[in-house]
Each structure stands twice: as structure tokens, then as C-alpha cells.
Structure 1
Amino acid sequence: MIESMVLEKLKEENTVIALIGASNDKNKYGNKIYLDLRTKGYNVIPINPKEELIEGDKAYPSIESMEKLPDIANFVVPPSIALKIAKHAFNLGVKHLWFQPGSESKDLDKWLQNEKEIKYLVNSCIMVETR
């Protein structure tokens, strides 16, 4: 099952997770998820084109500006942005995509189903899966 492949990748040692939509705003899930994963010891890299630092850590404006491609791209952005960045990440070579609740759309679902190389998880919270 495609979803289990993303969860297996998450369990691998030294997995790098790019959090697309990381935020310094304590009221946003981009902040809650970032802090949660960091606290649990995951190698999570914040991605936000408007911030240089997220919770004191270096933030990157985009996936391609990272030192190396992430193993998993986790999306906590609106659906229209999620689809655009997901296509870009896939074209760069990121094959494991995780879409937080609220980032999914019918267009995203259609695209994911047509791209056979993508391993993806939709509408599942990474904070719940990493308890």
C-alpha cells in the first residue's frame, strides 16, 4: 500500500523531513507540527519563503535551496500551494509526499493517482503517526 511506504520511510534512520509551510506563528499548525517533530527527535527542516528562522532554526525558502533533497516532503499549506509545490518537489526527485489535513484537494488527488512513482499519504496528521 502506498501510504505504508511513506510511514516506513518515516521510520528509517536519518530520514530528513521538509516541512512545507513551517511557521513561527504559534497558532498555526506549521509551528505546532515543526515543534512536535523536532521535540520527538526527527530531522525536520522548515521551509518558508518568508522566514529566515523558524523557532531559531535556519529556514529554507524552497526545497531546492536545501543542502540535500528531503526524504519526505510534508505539506501544511493551502491546497492550491500544496499541489504546485508537490509537482515541483516531485520533478526535483522527492518521491515521498505527505499532505496534512487541509492541504488536499480533488486536483491533488487526481494528480497523485496519475503519478505512479509517488508514494504519498493524504489527510493524515504526522503528529498522530509519530506518537
Structure 2
Amino acid sequence: MVSASTQIRVRYAETDQMGYVYYGNYAQYFEVARVELLRNLGMSYKGLEDSGIMMPVISMSSKYIKPAKYDDLLTIITSIKEKPQIRCRFDYEIFNGAGELIHQGETTLVFVNMQTNKPILYPDQIAVKFDPFFNL
């Protein structure tokens, strides 16, 4: 398993009329956390795209436990629990400043060759970074 922690402060524009984080913003939080996990491993989405690989999201789910509010400092723990193949699943746990679990989610992305627009197996440049966490 590989995981990383990222913090995001809720901005006023991300809240709804009730003062809670608008549900659609969780997808953006997931993206920020996912990109940071890759960056912590020495990779970047830009580098993948420059090499001809994209990773579109093919599914997403969210479980709302407690609301996040304006100015909350959220900690997002992002994990990859299974070795990627053609798909890569990211799991998210979001905690508020008091350390309470307020949200859980997951996204599944697929590796795609940008020239052919077809799914591909786990690329070597990702395998080099991820395999040490899964080949124990």
C-alpha cells in the first residue's frame, strides 16, 4: 500500500448557502490529493501526459459523514491499496481540524495511451515508483 497526506483549507467560494462545502468540490479535493500522492512518489500528471499517458477518472464515489465548513483545515489521506494494472484505485479519507473523519471516497482511473486513446497496462515509469510498495 502507498499513501500520502495533503492539507486543504476550505475557501468561502467552496461553500453553499448552508455554509457547508458544496458536494461537487469533493471531486476537486480528491484530484489535489491524488496529484500530491504522485508528486510525493516523484511523478507528476504533467510528466505522464508529456510521455503520452493520461489517466481519466472512470468512477467516483463519496460518503458524507460530517460537513466541512468555511476555513476548516482538512487533511486528506490518499491511499492506493492494490497494485495498479490497467486501472488504479485511489481511496480518500478526509479529516477536519479536530481529527474527526468527515468524508470517505474513492476514484478509479484508467491508464490510456494518448495516441491510440486505448487503455494500457500499468506503465513502466509508474511501476518503478509503485512496485516497492506492493512487492513486499
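FYI, it's all coordinate maths here, none of it is from the lab. Every value quoted in this text rests on a predicted model; they were computed, and no experiment measured them. Cβ atoms are built from the backbone, for glycine too; each structure is taken alone.
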| relative contact order in percent (Cα under 8 Å, 6 or more apart) - structure with the largest value, from 1, 2 | 2
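Given a value of 2.3 for distance in nm of label points 7 Å out along Cα→Cβ at positions 45 and 61, point me to the structure among 1, 2 it was derived from.
Values: 1: 1.6; 2: 2.3.
The structure behind it is 2.
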| request: Taking mean count of other Cβ atoms within 10 Å over residues 69-76 as the quantity of interest, name the structure among 1, 2 where it is greatest. | output: 1
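For helix-only ellipticity at 222 nm (-39500 (n - 2.57) for each DSSP H run of 4 or more, over all residues; to 500), the calculated result is -10500, so let me know which of 1, 2 that is.
Values: 1: -10500; 2: -7500.
Label of the originating structure: 1.
For structures 1, 2, calculate Kirkwood radius over Cα pairs in Å and state which one comes out highest.
Working: 1: 14.4; 2: 15.7.
The structure with the largest value is 2.
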